[in-house]
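So, here's a batch of structures to check.
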Structure 1
């Protein structure tokens, strides 16, 4: 990968690739293989890798009863900081000591986290998005990043959704309005 000017101010975001989200997918081998290669290439080219995880404090004080999605998680008690299955990054893509791990409290990687502070401190102007799920963290982060004037690339084969049709529509019809959508192979060649 030749590092162009855009990549010098880029960061790879690995979002919600956690034990519990991997378990929800019927098949994750291709996703993990693409992520591993992408993360290795980012490291080799000094592109910061930022892991974004979702987790809540014991007792879920961040979760309002009015929030339908997170209330279900609260009742399941899966994502507490002390719950090994929800908190841990999936072992197949474990962060290096030099990687940054950001904990979020909502769907978007920006909301309820210090991601924007980290990006600004690192001089990041362009983010490369990967994650589970395409209709959740990827969509929400893309929309918020576009509003914050970040350049955005989505690696379509490094994202997954429980609904393959939703993934296809988002990556082919919705995301291209605000981001460059490519496969990881193409990004690796840049």
Structure 2
């Protein structure tokens, strides 16, 4: 049986993997197309990717007991390259933070204030599940629009992440077998 901690380590790594796939697809679009208002909740592809960064920062801050006061639509980076790098780094920070937590942490409660200032308390495993599904929700919106605007289709399903990880492990074992001195 997998522990909560290991489950969420997979989930955070999956977020990183899926973000990489999505952002590589969106790289095929011009900056003008990525920033054009298209009716997404955060206006554009750029704005919605920015929202992924904002929610990552907000939830990581809450989990660490150091809440961040970002507005959900606060634009943090105007440059696409900087936005992508910040999202990648923040997701890795989240992964490292989850790795550092003891198993008991994941069955505890989190007390925090919502963006509207309302006091909340939720199970940490529910908060992390919400974070993962919220990211998937926004990536789906971005991917659908990006394809409509000319970006290549991207397959970001969790099961494909697991297959990629299994393939990487298999290739790593083969490479080590062919070069035992490594």
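Bear in mind that the values in this text are calculations on the coordinates, not laboratory data. Remember, it's a predicted structure, so these values are computed and weren't measured experimentally. Cβ atoms are built from the backbone, for glycine too; each structure is taken alone.
If you rank structures 1, 2 by FRET efficiency 1/(1 + (r/R0)^6) of positions 94 and 142 (r between Cβ atoms, R0 = 25 Å, to 0.05), which sits at the top with the largest value? Intermediate values should be presented prior to the final figure.
Details: 1: 0.50; 2: 0.85.
Top value of FRET efficiency 1/(1 + (r/R0)^6) of positions 94 and 142 (r between Cβ atoms, R0 = 25 Å, to 0.05), among 1, 2, belongs to structure 2.
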Structure responsible for 12.8, 38, with Rg and Dmax of the Cα atoms in Å, for residues 62-117 alone calculated and labels 1, 2 on offer:
1
Suppose you compute P(r) over Cα pairs in 10 Å bins from 0, in percent, for residues 70-173 alone for every structure in 1, 2: which one lands on 11, 29, 39, 18, 3, 0?
2
Assuming 47, 36, 32 is Cα extents along the principal axes in Å as calculated from a single structure, say which of 1, 2 it is.
1
Where does the value -9000 come from, among 1, 2, when helix-only ellipticity at 222 nm (-39500 (n - 2.57) for each DSSP H run of 4 or more, over all residues; to 500) is the thing being computed?
1
Among the shown structures 1, 2, from which was the value 2.6 of distance in nm of label points 7 Å out along Cα→Cβ at positions 38 and 158 calculated?
2
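To test your reading of the models, identify which of 1, 2 gives 2.4 for distance in nm of label points 7 Å out along Cα→Cβ at positions 46 and 134 when calculated. Kindly include the intermediate steps, with their values, before the conclusion.
Numbers: 1: 3.5; 2: 2.4.
Derived from the structure labelled 2.
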